[in-house]
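In structure tokens below, several structures.
We did not get these values from a lab; they are worked out from the coordinates using the rules stated. Since this is a predicted model, take the numbers as computed values, not measurements. Cβ atoms are built from the backbone, for glycine too; each structure is taken alone.
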Structure I
Amino acid sequence: MDNTAFRAQRVTRTYRQSIKAPPERVFPLLCPVREAEWLDGWRCHMIYSESGLVEKGAVFSTRNVGEAETIWIVTQHDAKKRIVEFTRFTHKSRVCVLSIAVKPQKQGNTYVDISYTYTSTTLSGNDFIESFSEGAFLKAVSFWEDSMNYYLETGERLRRPS
């Protein structure tokens with residue numbers, strides 16, 4: 001492949017979620033294993049983790065319909081500061097750094113600040129970035145927000161709209 005014709009693209013999308021629970025209830029749910037409890041459709045395969053849950057250095061994989069497997073590495077996990085960061089690689093497409101910070105809000109609620117930075121590694125990755133609109137991003141993180149709030153209130157998963 002002639003790499004001189006390829007020019008990587010990058011996009012960062014950010015969002016602040018409002019979760020109706022204290023940070024100490026929210027932060028533990030930001031785990032690839034625990035996420036299946038509250039996010040409809042989430043599935044992962046834990047490849048390596050000393051504890052079996054999220055921790056710095058843990059490695060897991062996911063697969064979206066029509067895409068190659070994505071490998072994730074937990075590059076930062078600080079329970080005291082309530083910060084977690086994942087770096088993920090989708091073969092022949094893109095790299096993404098997902099940063100999440102959990103912060104106390106008034107009246108025992110929580111802000112979850114989310115930042116996704118995608119960088120393409122191929123022309124296919126450029127196509128992904130071009131299709132990753134602000135609207136598509138907001139739809140995904142809003143469903144995530146609604147799902148976590150629903151789970152924390154009811155103990156059940158919110159079903160993904162058809």
Structure II
Amino acid sequence: MSAQRAEGSVSAPAPKKGRGSRQLSRELVLRALYQWQVGGSDLAALIVSMEEEEDYAEVNVGFFRELLTGVLANAADLDAALAPHLDRAVKELSPIEHGCLLIGAQELAYTLNVPYKVAINESVNLAKKYGGTDGHKFVNGVLDKLAKVTRVAELTAR
């Protein structure tokens with residue numbers, strides 16, 4: 001125990017670098033993307049903000065940072081990849097739908113160790129939890145179409 005910590009005090013567990021919850025990591029990425037879209041925060045500010053969340057200790061920190069960094073770095077390319085599959089302009093998407101689509105698109109295009117069905121399902125679940133009534137159906141349809149472009153080898157191998 002640290003000499004600075006009072007005897008008997010309890011602190012939050014250290015964040016899990018490689019074994020924490022990827023599902024919770026995605027959820028925190030969605031929250032960060034919401035802040036980014038609404039408030040325009042930069043990567044460092046978003047990370048600090050998410051580190052202050054109560055459930056941050058349970059995330060897979062490496063995955064969280066990789067996913068958030070990737071989405072922010074590739075946002076324009078991801079939007080361009082999503083655009084042909086949308087029924088409206090990207091700027092007309094709700095921040096939640098947009099965030100879910102960005103997370104799914106990032107995983108489909110750049111996180112190839114995540115099966116395409118998992119990438120889609122995780123984004124759909126985020127849309128169910130945080131989005132509008134039928135937002136999850138929209139997210140599912142768009143990402144399913146994007147998977148046919150980004151994961152051709154995986155789909156044809158089935």
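Observations on the model:
- For the structures shown (I, II), relative contact order in percent (Cα under 8 Å, 6 or more apart) is largest in I.
- Taking Rg/Rh (Cα atoms, Kirkwood Rh), for residues 67-122 alone as the criterion, the largest value within structures I, II is that of I.
- Value 2.1, calculated as distance in nm of label points 7 Å out along Cα→Cβ at positions 83 and 131, assigned to which of I, II: II
- Origin of the value -7000, where helix-only ellipticity at 222 nm (-39500 (n - 2.57) for each DSSP H run of 4 or more, over all residues; to 500) was derived from one of I, II: I
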